[in-house]
Structure I
Amino acid sequence: MSVHPLSKFVYISTPSGYSAPLNGENLPQFFQKIEGRNANRVNFLLDRDSRGDSVHRIVFWADPQVRKPSDMEQLRDAVSDLKDVVDENLKYAYFGIGCGDIVFDNLTLFGEYNAIAAKAGIPFYHALGNHDMDYNKRSDEGSSASFEKAYGPTYYSFNKGSIHYVVLDNVFYIGRDHLYIGYLTAQQQDWLKKDLSYLQKGSTVIIVLHIPSALDANDLAKFDSKNINASLSNKEALYSLLEPFNAHIVSGHTHTMRNVSISGNIYEHNVSSVCGSWWNGPVAQDGSPKGYLVLEANGDNLKWYYKSIGFPLSHQMRFYPIGANSEQPEYITVNVWGWDWDWKVYWYEDDVRMGEMERYSGLDPFTLEAYRQLGDKKPKWFGPLETDHLFKAKPRSSTAKVKVEVVDRFGNSYWAE
């Protein structure tokens with residue numbers, strides 16, 4: 001077997017119906033480290049999935065970003081929340097994919113993090129985040145050494161049921177300070193092209209990476225150098241490879257929640273963070289709660305929802321009555337963090353449906369207050385961010401009974417008043 005001089009691992013793309021064995025931390029062992037350049041044979045053992053995997057559940061877990069003991073305590077609560085979700089649905093096979101920023105620069109915490117995350121009781125794959133890197137290297141090569149020691153390759157694929165999953169590394173260290181860009185190397189693109197060549201056109205592919213491929217329609221339409229570390233610089237190359245498929249991209253990094261329509265067959269889920277505002281309070285910068293995305297696969301049919309940590313599944317919005325939002329004092333407003341263009345947000349006055357609420361961009365009031373209460377304890381490098389998943393409506397009477405119904409793209413209704 002010829003070995004590329006830069007190769008560090010031999011690894012396999014596990015087929016549907018089979019899984020790689022897990023180590024004691026529930027990390028799939030689908031790889032072996034190359035110890036010499038003259039290896040002739042490498043053996044892999046696979047476990048048959050006794051339940052089958054045509055129907056399965058995937059948890060996308062972005063930015064836990066732990067760095068101190070108090071973060072670990074809150075992480076335990078998040079993992080306990082996930083375990084409750086899994087235990088309520090034991091008939092389904094679950095696994096997780098971390099979307100990067102496992103830790104916050106303290107790479108010695110990988111082991112402690114893994115021990116806590118393992119208590120969720122499901123296999124967990126991981127993508128590399130910008131806070132998971134060795135920044136004492138002279139270039140991108142070598143900057144993933146600690147991650148690789150803990151988790152294996154930085155890009156790879158596997159199959160579950162009808163779905164092909166690919167984890168990519170799009171954090172490119174430029175060799176100074178803590179500076180990086182969103183970028184897919186040519187070597188990785190070549191590998192992905194070969195990996196996808198084994199699939200039938202029209203197959204469902206899910207790509208997981210840390211930095212979003214696109215932030216919004218403006219980012220899609222025109223490259224802006226100010227976003228060079230916030231979105232994928234060479235995104236068109238990725239989209240070209242995905243064009244023959246029904247593709248979903250799942251990313252983290254932003255500590256906000258947004259969905260982006262890349263094209264008719266490519267959809268991006270930019271998932272809010274497990275840690276919210278770096279474990280400072282219950283929400284991320286756009287008001288989305290600490291949480292994770294759960295995708296339900298039944299053959300090629302996909303459904304998904306955002307699970308807020310510490311809340312029931314029904315917690316899909318935050319409602320503000322008249323006077324509770326200083327930006328819109330005469331309006332009722334609502335933050336619907338999981339919103340996309342196929343959702344509907346209706347409002348009712350005295351039990352009469354008045355129509356759809358108007359979407360607008362602004363700041364989430366709960367987030368403003370949560371950050372204010374932190375006072376001097378809030379780090380200066382983050383703050384509330386404007387979001388476009390806010391909605392408003394102006395009641396005819398300030399004393400009317402008002403409520404809001406949110407209907408997601410799958411027909412599920414959620415209510416608040």
Structure II
Amino acid sequence: MRAATSWCLVLSLLLLTIALLSFNPTVRQLPHQLIFSQPVSYDRTASASWEFDPMSDGENYGLSDIQCSSAFPKLYTSVDEMVARHASNPIRAKDLDATMTGEHAVILPVKAMIYRGELFIIDDEGMTDWYGTRLFATLDSIHRALVAFPDRAQLPNCEFLISWGDRPALGAPVWGYTKKDTPDYYDAWLMPDFGFFSWPEPKTGAYTQVRRAMERMEVVLPFQNKVPKLVWRGALLNEDREKLLERSQDQDWADVRGINWEDKEDLEKNHLTLTEHCRYMFIAHASGLGWSGQGKYIRNCHSVVVSHTIEWREIYDSALVYSGPEQNAVRVADDWSDLEATMKTLLANTTTAERIADNAQFMLRERYLTPAAEACYWRKLIHGYASVSFDPELYEADGQTLRGVPYESFTLLRKVHWDAY
């Protein structure tokens with residue numbers, strides 16, 4: 001009996017000790033604060049022998065910062081430019097507030113925040129149905145780049161504006177899918193476009209799905225067996241596209257057609273899926289109202305992309321090479337006036353053309369256009385932008401009310417404000 005009593009006493013003391021060790025007075029004293037997971041230490045250094053392998057790393061959304069820098073050294077040019085530009089002129093909270101007045105863009109941006117690696121939506125006034133799913137695809141991409149990163153709690157905090165139209169808001173420090181190197185877009189930061197997640201409206205599908213479909217086609221279709229023509233499909237939105245159609249009209253080397261998305265008969269007759277573009281040796285690329293959403297897709301083909309000078313920048317532009325032994329793309333005159341001569345030269349030298357396609361495959365499809373590269377870019381953007389921006393507040397002035405809504409709730413109800421039900 002005495003032995004049993006002694007054991008009970010020992011057990012009670014042990015449980016009391018565990019309870020005292022588990023007690024966290026800081027948490028108890030601050031019940032209104034969100035309790036974030038503490039940063040966990042990971043071995044995130046790339047060994048000297050590590051090299052990016054598109055087969056094993058291409059869809060790894062959680063590469064370390066060191067691995068990202070090693071694998072994609074040309075990817076972050078636009079971020080570095082903006083950091084240097086704002087080094088002596090940091091972004092202020094009132095700069096974002098001024099942009100939300102509607103004076104800078106037809107479509108208001110959406111205001112969001114990253115705090116300890118978690119995504120919050122602060123203001124959704126700019127959310128409309130004009131552009132379908134693209135805003136949610138963008139938020140999904142950001143969230144994916146965050147949750148895949150083991151060290152996400154160590155990412156810097158930042159508050160930012162997502163400008164999700166074809167062109168970014170003018171004269172404002174927004175994140176946009178594209179920009180020109182003109183004063184109007186001096187303050188815009190390039191972000192990956194929504195298609196890196198998915199573009200369901202034209203039945204394009206998830207980016208990874210498109211890449212796999214293209215890969216299946218390329219495996220059974222060597223370059224020299226492809227259709228020896230220049231292909232293009234798209235809406236005739238501007239003079240660049242009209243000139244392309246004009247210069248290639250009735251040419252035996254061209255399969256170039258405008259598409260009327262409202263005409264079902266025209267679509268059935270002339271529409272090509274993005275994967276079907278890969279059947280051709282050559283693919284034309286022309287600007288749209290802003291950038292062309294086709295660009296990143298067609299550059300996944302083992303084909304030669306032929307374009308005029310594209311003024312609307314995208315995140316991977318620094319990886320494009322237009323001459324020399326590493327050439328991976330072809331550029332013609334802005335009015336397409338030398339297109340015929342260029343095509344005849346390429347068709348007369350298909351071995352050279354194949355080398356350009358090989359370079360594009362190696363540099364773009366297998367590296368700078370991989371899902372891994374997109375995730376790395378998001379985190380580089382977060383680091384760069386935060387380094388020249390204000391530190392956001394998680395709570396309103398009362399210290400109790402959370403600013404905005406966690407992404408996990410916003411993506412379900414698709415709104416910042418609602419009544420409980």
Structure III
Amino acid sequence: MANFAQANGELLIAGKPISTFAAEKRTPFYLYDPAILRRRQQQLRAALPKEIKIYYAVKANPNVRLIRELGGLYDGVDIASKGEMIRAIEAGVKPEAMSFAGPGKSIEELRFAIKYKVGTISVESERELEHIRELCCQLNAVANILIRVNPAFELAKSGMKMGGGAQQFGIDSERVPSLIKSLARDATIRCNGIHIFAGSQNLNAGAILEAFHSILRDAESLAAEIDGPLPIVNLGGGFGIPYFEKDEELDLQQISDGLGRLLEGSRKRLPQTQFKIELGRYLVGESGLYVCRVLYRKISRGQVFLVTDGGMHHHLAASGNFGQKMVHRPMPITIANKIHHPTERVNLVGPLCTPLDTFGMNLELPRADEGDLIAVFNSGAYGYSASPLGFLSHEPPEEFIL
């Protein structure tokens with residue numbers, strides 16, 4: 001809530017009370033504030049070592065206007081489909097500033113990426129590598145790739161683990177050295193390094209640094225084993241944002257200090273390496289609001305229910321049915337036009353005919369009536385595009401960028 005200004009008990013949107021702003025729009029809607037995006041960019045640039053390249057993970061929010069804004073703030077974008085690549089191109093991002101990852105890239109997607117000379121393709125299986133080689137021969141092209149490594153370790157305290165053990169992601173680390181050596185003789189494929197993404201939505205700086213340390217240690221060992229340079233090491237990301245009560249902000253200063261020391265220690269063994277991180281939620285999550293309106297206030301056996309015109313079909317994560325863990329804890333929510341009113345206990349639900357459609361039960365919120373506005377904070381990532389918009393055939397929410 002601290003990211004959005006308020007006055008006289010109302011959130012301010014573009015300098016207007018939210019009730020005035022919403023009166024000119026149809027609810028529900030998503031709202032994104034580029035000023036918050038720019039503040040986050042300034043924080044990151046000031047904190048992280050200057051040699052770190054930062055890529056925006058488009059999957060977090062593929063809105064074209066947001067990609068355009070973020071493409072101008074960072075060094076490139078991470079894409080996971082042909083559709084995301086098309087959106088990024090539409091937003092003005094050059095293909096050479098894109099990295100393409102995903103365990104199930106289709107032949108058509110690979111052809112498109114090679115044809116448009118995507119900066120790097122993160123290869124996640126030997127069979128994918130064969131497809132790339134065949135396509136390069138057909139197109140008379142050379143593909144720049146990274147080997148996505150499935151490491152032996154996993155990211156501790158991560159909301160979603162994407163490395164360690166048996167995984168659909170990446171090539172098992174023990175098979176990578178021989179694979180890279182074999183590519184040294186390949187005229188159609190240029191191996192530019194490795195990509196390791198161990199997990200996401202982590203609020204523990206120590207755990208993230210431990211993962212970075214393990215990645216750098218593996219990169220150093222790999223460079224020694226292949227007796228050659230690793231031009232690029234993509235460290236992944238994993239930076240989280242606080243969603244729930246008692247969540248604490250990620251300690252960016254601790255990340256800064258620790259990563260600086262780690263890179264300094266790796267420079268002797270990786271002297272020519274460019275380091276990248278890819279972040280999505282951390283860049284856009286706190287910039288967004290989801291706003292809906294109370295349709296009905298009803299009492300059922302002594303409990304107050306606020307039935308809204310928005311719900312899980314628009315914002316699945318806010319219902320606790322999407323994300324790292326299926327947690328039915330409420331995201332930060334308020335009555336946006338009555339922030340300082342006396343509170344009461346309510347059940348906040350959507351309009352769908354399923355008991356899964358709830359924003360939270362037994363919430364303490366300012367007293368609300370029909371027509372009042374609900375604001376769900378931290379809705380800039382994995383909101384609109386990560387929700388079942390066609391469920392029950394309600395109209396989709398609009399998206400506005402200030």
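Taking distance in nm of label points 7 Å out along Cα→Cβ at positions 97 and 281 as the criterion, the top-ranked structure out of I, II, III is II, with the highest value. Starting from the value 3.1: which structure in I, II, III was distance in nm of label points 7 Å out along Cα→Cβ at positions 121 and 201 calculated from? Matching structure: III. Work out the source of -4500 here, i.e. which of I, II, III gives that when helix-only ellipticity at 222 nm (-39500 (n - 2.57) for each DSSP H run of 4 or more, over all residues; to 500) is computed. The value was obtained from structure I. Given a computed value of 22, 20, 16 for semi-axes √(5λ) of the Cα gyration tensor in Å, for residues 185-312 alone, which structure among I, II, III does it belong to? For semi-axes √(5λ) of the Cα gyration tensor in Å, for residues 185-312 alone, the value 22, 20, 16 is produced by structure II.
Ranked by volume of the Cα convex hull per residue in Å³, for residues 49-232 alone, structures I, II, III are led by II, which has the greatest value.
Taken together, the values in this text are just the output of simple stated rules run on the coordinates, not laboratory data. Source: prediction; values computed, not measured. Cβ atoms are built from the backbone, for glycine too; each structure is taken alone.
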